[in-house]
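K.L.:
What follows are several structures.
Bear in mind these aren't lab numbers, they're just calculated from the coordinates by the rules spelled out. This structure is a prediction, so every number in the text was calculated from the model and none was measured. Cβ atoms are built from the backbone, for glycine too; each structure is taken alone.
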Structure 1
Amino acid sequence: MKIDTSTPFGERVDRRLRDELIGWLTTVGSDGTPQPSPIWFLWVDETFLIYSQPDTPKLRNIDRQARVSLHLDGDGQGGDIVVLTGEARIAAEQPRGDQVPAYVEKYQAGITSLGMTPAAFADAYSVPIVLTPMTLRGH
């Protein structure tokens with residue numbers, strides 16, 4: 001999905017997808033209940049690269065149902081809404097998180113605040129997920 005950066009909304013979405021640190025990935029549990037999870041992500045080549053710890057509910061949910069949504073926090077007043085829907089997959093072909101310079105640069109402070117090195121983080125969050133967005137809505 002290509003974001004139309006010629007509009008004010010598209011320009012803001014593009015900036016936020018590059019700059020925001022936290023997104024909310026919503027998968028669907030086996031009973032049909034939406035399951036939101038805060039995630040770190042890298043917006044690259046019109047897809048999201050996300051790393052997860054192994055054996056988590058979100059990974060089981062993605063295996064069962066690839067349709068997911070990702071949204072960014074609003075401005076607290078009902079504005080600056082960004083919601084994307086798409087398909088997620090476990091992406092074993094992706095490099096470890098510590099081998100993705102843009103990911104390490106974006107999250108270095110967060111990794112350090114966890115008391116980890118990029119290599120330790122990549123060991124703990126070893127399952128790459130790629131989310132390909134299909135729709136975008138918001139304002």
Structure 2
Amino acid sequence: MKIKQVSVFLENKKGRLLEVCSLLGKSNINIRALSIAETEGFGVLRIIVDKPEAAVNVLRSSQLVSNLTEVIAVEVEDKPGGLARILDILEHNDINIEYMYGFIEKFSENALMVFRFDDLEKAAGILKANSIKILTQAELGTACN
């Protein structure tokens with residue numbers, strides 16, 4: 001139900017994103033989804049990869065501050081209002097979304113969104129109760145191949 005996201009803290013300067021992507025590429029780690037949030041001095045790169053633990057090890061060995069966070073990847077109907085339906089369910093069940101971002105490719109006929117919630121277990125239960133497909137780490141691994 002939960003998947004692992006890699007968060008990397010980067011100085012906001014030229015070449016830092018290239019460094020991360022190059023390190024992962026050289027280690028045969030494939031990026032499947034990403035999001036970058038930035039401020040004036042630093043940024044947070046959030047990525048879903050096919051080998052999250054290996055990614056953190058590679059990044060840390062290159063002195064890049066990184067960690068693993070649990071998130072949920074959800075199938076969203078790929079039609080107008082598909083995301084709004086899920087957001088409505090979460091809103092009516094008092095679930096706070098800390099952040100979210102889209103997946104690079106489709107897993108099925110539906111789109112994928114990655115969510116970070118303040119209460120992951122409660123959110124997962126509500127999504128399941130409303131027949132919303134939550135992907136597992138293993139399913140994402142299959143999608144990555």
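K.L.:
Of the structures labelled 1, 2, one was used to calculate Rg/Rh (Cα atoms, Kirkwood Rh), giving 0.96. Name it.
P.N.:
Working: 1: 0.96; 2: 0.98.
Attributed to the structure labelled 1.
K.L.:
To test your reading of the models, identify which of 1, 2 gives 2.8 for distance in nm of label points 7 Å out along Cα→Cβ at positions 50 and 74 when calculated.
P.N.:
Values: 1: 2.1; 2: 2.8.
Matching structure: 2.
K.L.:
If FRET efficiency 1/(1 + (r/R0)^6) of positions 34 and 98 (r between Cβ atoms, R0 = 35 Å, to 0.05) comes out at 1.00 when worked out from the coordinates, which of 1, 2 was used?
P.N.:
On the way: 1: 0.65; 2: 1.00.
It was calculated from structure 2.
K.L.:
Any idea which of 1, 2 comes out highest on distance in nm of label points 7 Å out along Cα→Cβ at positions 18 and 130? The partial results should precede the final answer.
P.N.:
Values: 1: 2.2; 2: 4.3.
Of structures 1, 2, the maximum of distance in nm of label points 7 Å out along Cα→Cβ at positions 18 and 130 occurs in 2.
K.L.:
I would also like to ask the following. With mean count of other Cβ atoms within 10 Å over residues 2-9 coming out at 20.2, pick the structure among 1, 2 it was computed from.
P.N.:
2
K.L.:
For structures 1, 2, which has the highest computed value of distance in nm of label points 7 Å out along Cα→Cβ at positions 26 and 122? Provide the component values of the computation, followed by the final result.
P.N.:
On the way: 1: 3.4; 2: 4.5.
Looking at the calculated values, the largest one is 2.
K.L.:
Given a value of 2.6 for distance in nm of label points 7 Å out along Cα→Cβ at positions 10 and 66, calculated from one of 1, 2, which structure does it belong to? Provide the component values of the computation, followed by the final result.
P.N.:
Values: 1: 2.6; 2: 1.1.
The structure behind it is 1.
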